[in-house]
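Undergrad: Below are structures written as structure tokens.
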Structure P
Amino acid sequence: MKKIFILFFPVLLYTTGCQSDVSDTELLQEISPQSIQNVISEPFDGITLVNVWATWCAPCIKEFPYLIELQHNYPDDLRVIFISADFPEDREKALEFLREQQVDWPTYLKTGRDLEFIAALSDMWSGSIPFTQYYLPGGVIFTEWSGEADLERFKSQFLLALEQI
């Protein structure tokens, strides 16, 4: 019996140690068009990346791991803000996806009308997703685009933005 416990105990520690301490409520918070700029403008000395995504968007799902990797590689210089465009009834599906991707920081679920939300983020955005923005400190947009990107594009744009500060 001791041998089985000794073999099982490290597995137990590993699996429980990998669980996020972020509650479901903190992990996926509702955010209105009126509140999004307040979140983006919170003081941060590095680059803020905003990414609007949804579980039903194949390009969003494809690029998501690149953003996670970038966040983990540059934790002091990059703040990633994920905004889910999923419908309220798909909240659990979005939460499950975030957990699978091992996101362990607060993210957001958009509320309100789509056109108001689009306008709150950008005059240039058509509303198609994925949608990505890089902000310099102080809330100044460095670059933004709609459509899927690869890791190289995310990284190169981040490094170019970082040179600006």
Structure Q
Amino acid sequence: MNKLILLLPLLTVSGFAQPAAPDQSNPMSTWLRGAYTRNRDSIVRLAEKMPEENYSFRTTEKVRTYGEMIAHIADVQTAVCSMARGEPKRGNASGKTSKADLTTALKASFDYCDPVYDSITDATGAQMVKMFGHDKSKLGVLFFNIEHDNEMYGQMVAYMRIKGIVPPSSEGRM
């Protein structure tokens, strides 16, 4: 106990006992990067967790299959990040059906987007780009990507629940 009391001032001064302060110079882009990273990790786990045989499952005839949802995320994400990068690019996941091909395409879309989120600052994020024919800030474009990923994740949770699978965001809560 006495050793801990002696070490406490040293740990406090060295920063070990203090949480890291958020980046105050770029609060918007720092938040955006964190939200994207959480989404990326959850969506990849969502894709990996669903068994191959359920990739052709759809909740009703009028909606996409689980695999088509993964392809949609990958393709939209690639297109949106390409807008922020200023280099029009389309995804290539549409039409793929195997879990292996779709998870590879999904991860490739995140690999394409990662550098965009990693390098964005509040200043560069204020730059205007074209998105679906309209002017939008890069931060706005990348926020749209996060919103879209969240919307797709929410829909795919229903697919997992119907199949009796606990989605990644609910793991450990049961």
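Undergrad: Can you say which of P, Q returns -13500 when helix-only ellipticity at 222 nm (-39500 (n - 2.57) for each DSSP H run of 4 or more, over all residues; to 500) is computed?
TA: The read-out was computed on structure P.
Undergrad: Let me ask something else. Have a look at P, Q and say which one yields 25 for relative contact order in percent (Cα under 8 Å, 6 or more apart), as calculated.
TA: That value comes from structure Q.
Undergrad: Now a separate question. Quick check: 1.6 is what I get for distance in nm of label points 7 Å out along Cα→Cβ at positions 41 and 113, calculated from one of P, Q. Which structure matches?
TA: So the calculation was done on Q.
Undergrad: Here is a follow-up. Say we calculate Cα Rg over 2.2 N^0.38 Å for every structure; which of P, Q gives the highest result?
TA: Greatest value across P, Q: structure Q.
FYI, it's all coordinate maths here, none of it is from the lab. Every value quoted in this text rests on a predicted model; they were computed, and no experiment measured them. Cβ atoms are built from the backbone, for glycine too; each structure is taken alone.
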